[in-house]
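S.K.: For reference, the structures are reproduced in the following blocks.
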Structure I
Amino acid sequence: MATTKTPTSHLSILNDVLSLPTAPFAEHVVIDFIERFCAARPGVTLNRDAAGNLLFHLRRGRRRIARPVCITAHMDHPGFVVDRMIAKQRLRAHWRGGVPKEYFKGSRVRFYTDDGLINGSIRSIKTVVKLGRERVDTATIDVPKTVPTGSIGMWDFPDPRVRGQRIYARACDDLAGAAAMLCALDTLSRTRGSYDAYFLFTRAEEVGFIGAIAACRLKTIPKKCYIVAMETSSELPHARMGDGPILRVGDRASAFTPAVTAHCHRIARELEASNGSFRYQRKLMDGGTCESSAYCTLGYEATGLCVALGNYHNVNAAKKTLGPEYIDLTDFDHVVRWFIELAKAPHAYNGRDEALRDQINTLERTYRSLLRQSLRSPC
């Protein structure tokens, strides 16, 4: 295995999370892992809402922060859930998530059962028109033996592997985001000083932010929080893997709360100034829509962070085949550091873009006299 600068503990957490099976509405294995992980960290409190989302709170120090951060990520990835066996060696499975239909037939799937892995091959698919688009709805899959109803199925790729500065896995979206949050939470739980942060893990993002919407409706997220939604987002020509994690000013659907974006940008600039190795990007990531748009629409102040992702939703478009997803480990390390600094809140978020306001005030002072003088005699 190639060596990286990623702390051993962080790489272990990332590897463990990327190895977990998950699918929309079938995140129970990830939920169990996260609950056990956080229960072993001192000072962490848990609220599990009626929709199954997990909200952890970690606070230390006497200084109360009026507007603490709530960092979020989703626990699902496009995948299969077994409906039932329809013949001795054939099953029907629900498909949940966004992958073009041409990538299914003949592709290999692995199902996770209490008795171990069972491999299968897709025989046929059925599509439906949903929300105005044709989508894969169910698949008929050949298997060597019975697979229990409710079993999770994922594309048949190996467990996580590190190659150079990249890690390849069956699902980085958004398990890598969840892992980054756990790394930050683990570090904070062992850190002295003052901090205040919430960590929300949501369900069923891949079918339309269902867990995030429920968290807003149920008021799971304290209204005092500002939200930073973490994603792994498809690499774009102007947002390259390895150039640092990305502060998202918006997605395909909307622009995010400018003041929250500015606050995160200020923290990043200070990280960069204090440590020359820290790198980040600030981009419009309009390849898709993320939970930040849902949070903003439903009344929260929110922005987004992401790391660039290769083979988004396991689609290798260049080769017209399926493949493991992958991210850059340095991008991952730096987003963890960003989370930690947001939790420490060296500058309290107050709902204003202080840097832009200061810049405007400076411009006004610099040119005020010239503006007035030019009315009397053009300069």
Structure II
Amino acid sequence: MTLSITNIKVLIIAAFALLQGACTTPPNIDEAWTTRSFNSSQEIMTLYDSLSLEIGSGNSNLHTKNLCHYVWNSGEYIFSCRGKNSDIDELPSRIETLLFDDSIVSNFMLARDTARFADHYMTLDAMKKGATFEEARDGITVTVFYRAKGINKHDYDKLRTVFSCKNNALHEAYMRKLFFPFRNSGCSEELYSIRPLIEKNVADSPLRQQILALYDSYAPIMPGNPAPDATLFDSDGKEYTLSQYRGKVVVIDIWATWCSSCLAKMPAFIELSKEFENNNNVKFLAVSIDRKSAKKQWLATIKKRNMQEVTNLFPDCDAESPFESSYHISGVPRYMIIDKDGKIVSAYAPGPGEDMRKIILNTLNK
């Protein structure tokens, strides 16, 4: 084979390019990140940008690893300052899509904290889309740093993302987290919509079976289902059932004498009841879950707090009552609304205020 001078030149240039590439050592991403500590968001972004330039556009694996480190350190920085530092809003600007199924991403998560990494990433992603830190931060569980907040659309998006992927470690972590939203806010329609994803994508395990059983146990008190009947008693021992109020919209404040938050919100509930005092189609009930042994304290509290404007009932039991177990009452205050047909409007209604008023009016008009 005869090579022309032109072909020889092409081969020499190609060989030189290969030799030059072979002599260029890719940056050690892990070492670059783990040997640094960060006092500002700018320091995190500067390191990420400089490493991105070194990596270039030809090595997607190194780019993914660099992005994983960026997400982890950005999340750690934001959560360490509890979202209060003024510079945190800059960090979401570098976020790109990460797939939890990707082996580099899943291995990175396993080496640190799988659920914590996912929370960092999805918090930053929600912030990039316009959410505030308070809106974006986790409402699915409780940490030692933050008060519990209501689960919102960002949390449901997070659950859909988690249970749509094939990352088994992430599935396990978030199934353990699901117990809190069930206890705190029940099984909303949005939460129930996650169930098919769990059934489809999550490998069978005792925890998976436990979560699906939890879904089953909350199903009877989802909106639209007949409200479980319950027997309750007034101060004279007269028996009442929820079913006897069929034909009325029933608004229930579930409380206890030992619950300071319940007592603080009770005046607002009583004031709201006064707005409907001339409407025979609405019934306001204050149901205490105090035990039978605390009946005197219950009666004294009703008198002291001027709660006679509403109907006061309690289960009159020494242990958890059927009313509590049927409605999964694990904490108070708790509010419920039942429609005229005896069907649940909300077993986890908002507290007394404008949102509750709107639900009552909407239910009356149906």
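What follows is calculated from the coordinates using simple rules that are stated; it is not laboratory data. From a predicted model like this one, the values you see are computed outputs, not experimental measurements. Cβ atoms are built from the backbone, for glycine too; each structure is taken alone.
S.K.: Upon calculation of P(r) over Cα pairs in 20 Å bins from 0, in percent from the atomic coordinates, which of the structures I, II produces 28, 54, 15, 3, 0?
M.R.: I
S.K.: A follow-up question, please. Using the calculated result 0.65 for FRET efficiency 1/(1 + (r/R0)^6) of positions 76 and 172 (r between Cβ atoms, R0 = 25 Å, to 0.05), pick out the matching structure from I, II.
M.R.: II
S.K.: So relative contact order in percent (Cα under 8 Å, 6 or more apart), computed for just one structure, reads 21; which one of I, II is that?
M.R.: I
S.K.: Compute FRET efficiency 1/(1 + (r/R0)^6) of positions 196 and 332 (r between Cβ atoms, R0 = 25 Å, to 0.05) for each of I, II and report the one that scores greatest.
M.R.: Details: I: 0.55; II: 0.20.
Biggest value here belongs to I.
S.K.: Ok, one more. With helix-only ellipticity at 222 nm (-39500 (n - 2.57) for each DSSP H run of 4 or more, over all residues; to 500) coming out at -15000, pick the structure among I, II it was computed from.
M.R.: So the calculation was done on II.
S.K.: If Kirkwood radius over Cα pairs in Å, for residues 84-155 alone is computed to be 13.2, which of I, II is the source?
M.R.: On the way: I: 12.5; II: 13.2.
It must be structure II, since only it matches.
S.K.: Just checking, which of I, II has the largest value of FRET efficiency 1/(1 + (r/R0)^6) of positions 60 and 228 (r between Cβ atoms, R0 = 35 Å, to 0.05)?
M.R.: Ranking I, II on FRET efficiency 1/(1 + (r/R0)^6) of positions 60 and 228 (r between Cβ atoms, R0 = 35 Å, to 0.05), first place is I.
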